[in-house]
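There are structures below to look over.
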Structure 1
Amino acid sequence: MVEILYTIDYQVLVFINKGLSNPIFDFIMPLFHNTKDWIPFILLFWIYLCYTDKKNRIKLLILIPLVILIGDQLGRYIKHMELRDRPWFALGDLVNHLVGSSGKHYSFPSNHALNTASIMTIFSNLYKDYAWYFWFYLFIIMFSRVYIGVHYPLDVLSGAIMGVFIGLFCLRLIKKII
């Protein structure tokens, strides 16, 4: 069963990474790679929401750091238990590796997908009218991780599922406290 899952995972990786390869995606998808480039924008958005949304201010101040803390630590813990090499390392020239070395850590789960999913779960719960935008952003993050060759599809899917559960858990927790 696990072998079948890994075979499908590999086939979807090759389809996204090689089959959908084109100059436009080759330019756009690496832009979503470096978290350090996006942190200032996400931080400013979070500060803006905390400042302008008095109704949800306390929730935002508590929930966003909480889900990032839990998600990031859980993801790192699992990575060191699973020890799944990144596709570009394990498969070499069979995948297009479109960014610099991502070799510090292992592949499963994707912390990018995990943290983004937990944050988007919070945002989509608090701002239901804009939920589609938040989930679309998560999809782009997940797709880009596979497209640039740093994660398998199951890495990003598992990370996103964990992130959604962390977000929902923290939302439920905060409702009991506040």
Structure 2
Amino acid sequence: MNSILLISALTLSLLLGLLAWLSYKKAKGSQIPAAVLALLLVFASINGAISYFIYPKADANAYKELVWQPLVPEKIESILAEGKTVFVDVSADWCNICKANKDRVLHQAVVVERLKDKDMVLMRGELTHSDAMIEAYLAKYQAYGVPFNIVYSQAYPNGLILPRVLSIDDLLSALPLRG
């Protein structure tokens, strides 16, 4: 546990304890202004909110462990012949849906764990700037923009195209079950 989270948790505990004690005293007839109780509640809420937003979540950086290869369509068939699965992500820096797919799906711990599997090969095509090879690859699937995600596996040797707006369920259900 990092020190910021520890201090925040102790402060929150102290504020909530003080709030509970003062509420008890007020209920027993002590003259404690309601504004004092409200102020303590506000401080406790702010403390909790700040802790929630600044403390990194368990999966906040999990995606950085993924090893992506550049998209080379010619390699896909030989990778499949080795019994591996290929996940292709074609995106662009200017694509908001691509960014949302990364944040909401590809960077989530449950997805990262599946994508890190030893039988998984990750390929990324970058279309921030025009690239004739990637555009030809997309045209093969009658896809003319980003995002484009496809899974190749023993079950889908010609590829299973995923929806433009990814969901965790869509991606995980397209991937083969772990052996």
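-14500 is what came out when helix-only ellipticity at 222 nm (-39500 (n - 2.57) for each DSSP H run of 4 or more, over all residues; to 500) was calculated for one structure; which of 1, 2 is it?
For helix-only ellipticity at 222 nm (-39500 (n - 2.57) for each DSSP H run of 4 or more, over all residues; to 500), the value -14500 is produced by structure 2.
I have 0.85 for FRET efficiency 1/(1 + (r/R0)^6) of positions 34 and 74 (r between Cβ atoms, R0 = 30 Å, to 0.05), calculated from one of the structures 1, 2. Which structure is it?
Here the read-out was taken from 1.
For which of 1, 2 does distance in nm of label points 7 Å out along Cα→Cβ at positions 66 and 82, calculated from the coordinates, equal 1.9? Could the numbers behind the result be given before it?
Working: 1: 2.5; 2: 1.9.
Here the read-out was taken from 2.
Output the label of whichever structure in 1, 2 has the greatest value of relative contact order in percent (Cα under 8 Å, 6 or more apart).
1
Values in this text are rule-based calculations from the coordinates and carry no lab data. None of these values were measured; they are calculated from a predicted model. Cβ atoms are built from the backbone, for glycine too; each structure is taken alone.
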